[in-house]
1. Can you rank 1, 2 by distance in nm of label points 7 Å out along Cα→Cβ at positions 17 and 49 and just name the one with the largest value?
2. Looking at structures 1, 2, which one was distance in nm of label points 7 Å out along Cα→Cβ at positions 33 and 73 calculated from, given that it came out as 1.4?
3. Ranked by Cα Rg over 2.2 N^0.38 Å, which of 1, 2 sits at the highest value?
4. For mean count of other Cβ atoms within 10 Å over residues 25-32, which of 1, 2 scores largest?
5. Matching task: 3.4 is the computed value of distance in nm of label points 7 Å out along Cα→Cβ at positions 1 and 41. Pick the structure from 1, 2.
6. Say we calculate relative contact order in percent (Cα under 8 Å, 6 or more apart) for every structure; which of 1, 2 gives the highest result?
7. For which of 1, 2 does helix-only ellipticity at 222 nm (-39500 (n - 2.57) for each DSSP H run of 4 or more, over all residues; to 500), calculated from the coordinates, equal -20000?
Structure 1
Amino acid sequence: MIKNLSQLKKFCVNHPYFEIVAHCRPECIGQIRKVNVVDTTGFYSIIPDDPNAKATLANRGKGSYLEWSKAPFWKFDNDVASVYSSDKKTDDSLILSMAFNPM
């Protein structure tokens, strides 16, 4: 179970799969993604079953980028990690919620 940002960063090094369970762009909800590249500033994710998807091809094939942001902007509930645009953590400030599932 991921309980904080530090654990999430370590977990993502293993290139896990996750499902987008909430997103500021509704068309992304339900997508299965795979962490593709991880660095100190964030991570890139791809849609593993769709090599021609916009998210997969973004950033010269690294995938769609998500910045780590600051720890107060994150919320962890079981294996769901959510990041917000502020530390207020309201529905209006939600950027993304990810459910990590082994595949």
Structure 2
Amino acid sequence: MLTIAARIKAKLPAPGDLDMLRRQVGEGDKRALELLAWCTFQGIGTDRDVLSAYRLYGAAAADAVPHARENQQIIYERELSQEQRQQLLMLEASGGKIALP
């Protein structure tokens, strides 16, 4: 995981790094969840998707990942449009699941 994190920090993920993160998230790895949220927010190895990043940080916060709630709040306040905020409310009201990007 440290090797993947180093490549992500350098914004140079190797092929398969995000797939590995997704598998690790599926196994309950909190660090992988945080890294996947960061990649999704920054568009590292995947398309940038602030809605998915917001939701991933929410899942990380629910797992008590340090600073995840703060990161989620920053995305909400600085990145999401009013329309995107409404989409989130509708997803949460319908019990929508987080699909890993």
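1. On the way: 1: 0.8; 2: 1.9.
For this comparison of distance in nm of label points 7 Å out along Cα→Cβ at positions 17 and 49, the top structure is 2.
2. Values: 1: 1.4; 2: 1.9.
Only structure 1 yields this read-out.
3. Working: 1: 0.99; 2: 1.03.
The maximum falls on structure 2.
4. Details: 1: 12.0; 2: 15.1.
Once mean count of other Cβ atoms within 10 Å over residues 25-32 is worked out for each structure, 2 has the highest.
5. Working: 1: 3.4; 2: 1.8.
Working through the options, I get structure 1.
6. Numbers: 1: 29; 2: 20.
Structure 1 gives the largest value of relative contact order in percent (Cα under 8 Å, 6 or more apart) among 1, 2.
7. Working: 1: -2500; 2: -20000.
Label of the source structure: 2.
Every number in this text was worked out from the coordinates using simple rules, so none of it is lab data. Owing to the predicted nature of the structure, the values given are computational and were not obtained by experimental measurement. Cβ atoms are built from the backbone, for glycine too; each structure is taken alone.
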